[in-house]
Structure P
Amino acid sequence: MKILHLNRFSYSGQTTHVFSLVQEQQKQGHLSHLVVDGYPSITAINTYQKTLEKLNVTVTKPGNKKALISMIKKYRYDLIHAHSSLTFAMAAKLSGEYNIPFVITCHGLGLNREEYKPYLNEAAVLFCISQRVAGSMHSYADKVHVIKNGVDLDEYKPTQTSGPIKIALVSRIDSWKQEGLFHLCKAVDLLEDVEFIVASNKPPLSNRAKYMGWVDNVSNLMSKTDIIVGTGRAIVEGLATGNVCFVLGRTYQGFLTDEKMEKEQHLDLSGLSGSSPCYKDIFFDLAKLTQDQAYLQRLQASGRKLAEKYYDNREICRDMLSIYQECLNS
């Protein structure tokens with residue numbers, strides 16, 4: 001199968017998700033091309049240079065229809081897959097002109113709006129990364145498929161850690177996450193004998209944090225940590241690498257206990273439900289884990305098992321390819 005993926009670059013789990021999906025489709029023998037529509041910054045290009053080269057990603061100026069037409073004529077794609085809302089219009093236009101079905105992935109909330117309705121109506125399938133997102137697209141229930149963020153379990157895997165407990169925040173910090181970051185930093189600064197690492201687009205207000213900026217090789221970082229804090233894809237990656245995971249975004253949802261993980265299909269990793277962030281709650285939860293090594297290790301093992309069962313990128317990719325095929329058959 002030949003697939004053309006369209007995305008707009010951002011420092012987010014969406015970018016990582018698309019890279020991961022394209023890589024797995026290529027591994028499974030499909031011609032999967034990614035076009036990043038809109039030039040990323042030089043810093044971003046440098047950060048992701050190895051990944052861009054490895055996946056043979058094409059970077060174009062915004063709305064460069066001519067470049068896309070050239071690729072369509074050369075490769076004769078079977079299907080177009082739009083990921084960023086900024087590429088929906090182009091995907092729909094190319095689909096109509098070249099009679100190629102197109103699909104959309106809804107990576108978050110807020111897409112069920114008037115301005116996107118023409119494209120959502122025309123798309124053959126709407127992939128949603130969670131039940132929460134799928135629920136927001138109820139108007140299109142007949143074409144919605146929930147396809148979770150998957151991770152490469154050979155790349156994202158646990159290793160033996162040593163020394164102080166290592167806590168890492170891996171997250172894009174938008175305005176709605178800043179309060180949570182403030183309370184996390186305040187809580188961690190009260191702990192003893194821990195290391196605190198922040199991989200993000202914004203530096204933290206913490207006396208002890210090691211700020212790494214945005215990190216491309218997240219699997220390498222997470223394999224050396226014990227606790228991951230974030231939302232969405234970062235939580236899935238954290239589970240796969242054998243970390244205990246704390247969901248912190250606009251709200252604080254605490255860490256994933258065995259009881260929460262047993263209800264996987266209802267897991268909400270968005271950081272949009274729960275209680276308002278409070279450093280006292282975060283401190284007590286972190287202290288509970290840092291002071292009970294056996295409990296920490298048990299949850300770490302449970303998280304890895306959960307990732308193996310529900311977030312294996314190979315299986316998730318096969319499910320998506322099967323739905324692609326249904327589009328082509330119809």
Structure Q
Amino acid sequence: MSKKALKIYAVDAEEVTLAPAETYKNISSLDSDNLYWINTLAGSTEKWLEELSLLDLTAAERAICNDERPFPKVEPLTNGIYLHLPSSNTWEEESYYIHILISKNIIITYTRTESNSLEKTWQNIKLGARPEGEGSIFLLMLILDGLIENLVANHLIARTMINNYIKSMAQVPEEEDNDMVMELKESLDSIAGQCEENLFSCTLLRTLLNRPNIPNSAHNILNDILDTLTHVQKSMTRLDQRLEDQLSRIDSHLREQTDKRLRILTVISSIFMPLTFIAGVYGMNFHYMPELSIKWAYPACLIIMATLGIGMTIFFAIKGWFK
């Protein structure tokens with residue numbers, strides 16, 4: 001897709017036409033015999049509001065379609081359906097939301113950034129992919145399929161990176177591994193949240209499509225999308241559990257290191273405690289201390305202190321306190 005702010009794709013069974021933005025006047029000028037996908041990319045909401053003003057929407061419905069709050073939404077309109085779905089271009093980045101509005105033979109999408117999901121759908125259409133039936137509902141399924149395909153691709157990249165990182169971890173994890181695993185978890189939580197929200201939205205959409213005029217084939221496509229989302233959600237749950245296991249392993253190792261340091265400090269304190277006691281006793285300045293007048297008292301005291309220190313060191317080593 002070009003980086004123009006407005007793109008019009010006319011889709012039919014024979015060909016796909018990308019109309020330049022300057023040829024677009026208003027929705028009423030579009031041929032009712034074709035199926036149109038109007039994609040708007042803008043840094044502000046003015047263009048989106050302009051598109052909404054050209055549709056037969058009530059003020060309440062326009063307010064629903066212009067809701068910028070970061071959560072998914074599927075709302076029935078008088079002459080269509082509005083969807084607010086999360087996506088992201090890479091698995092590490094925060095999700096952004098795509099506005100999708102279905103009205104008769106027209107689908108309008110709006111994002112504030114280039115979307116890999118919409119780009120993938122457009123490329124598939126150029127390569128020959130077509131809606132499996134007539135009407136905007138089938139073009140919506142094609143767009144949803146591109147969105148889920150991008151989500152699956154992000155999931156596979158995340159799974160590969162996480163698996164490779166876990167394999168590359170040393171037998172004894174380092175302290176910095178904890179920060180890396182937390183970063184991986186945060187990124188995984190982002191696409192896991194997108195999967196959960198898309199699953200929620202598609203479930204609501206399936207409820208809305210329970211109408212007599214909606215073909216069964218549309219339900220079948222949506223059910224396949226739901227099955228894919230369910231599978232991806234389970235896979236990401238397993239990935240998250242693997243990261244949790246690594247955090248537990250790192251935490252356990254760090255606790256063992258701390259315990260070992262405390263154990264060594266305790267051994268050292270135990271060894272020097274009697275030596276400190278002896279040094280303290282004979283460091284007192286009393287005039288009548290019999291040992292002070294004995295010539296061999298000083299070397300004898302050193303020998304006793306050395307014997308105590310070496311003996312206690314050997315004892316603790318036998319007991320395994322230095323391991």
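Rule-based calculations on the coordinates, nothing more; no lab input. This is a predicted model, so every value here is computed, not measured. Cβ atoms are built from the backbone, for glycine too; each structure is taken alone.
To which of P, Q does the computed value -12000 (helix-only ellipticity at 222 nm (-39500 (n - 2.57) for each DSSP H run of 4 or more, over all residues; to 500)) belong? Intermediate values should be presented prior to the final figure.
Values: P: -12000; Q: -20000.
So the calculation was done on P.
State the single structure among P, Q that was used to calculate distance in nm of label points 7 Å out along Cα→Cβ at positions 54 and 150, giving 2.3. Working shown, then result.
Values: P: 1.7; Q: 2.3.
The read-out was computed on structure Q.
Which of P, Q yields 16.2 for mean projected area of the Cα convex hull in nm², as computed? Mind dumping the intermediate values first?
Working: P: 16.2; Q: 27.4.
Attributed to the structure labelled P.
Given a value of 106, 19, 17 for Cα extents along the principal axes in Å, for residues 182-285 alone, point me to the structure among P, Q it was derived from. If you can, show how the numbers build up before the last one.
On the way: P: 37, 31, 25; Q: 106, 19, 17.
Matching structure: Q.
If FRET efficiency 1/(1 + (r/R0)^6) of positions 94 and 206 (r between Cβ atoms, R0 = 35 Å, to 0.05) is computed to be 0.80, which of P, Q is the source? Label of the source structure: Q.
Here mean count of other Cβ atoms within 10 Å over residues 134-141 is compared for structures P, Q. The highest value is that of Q.
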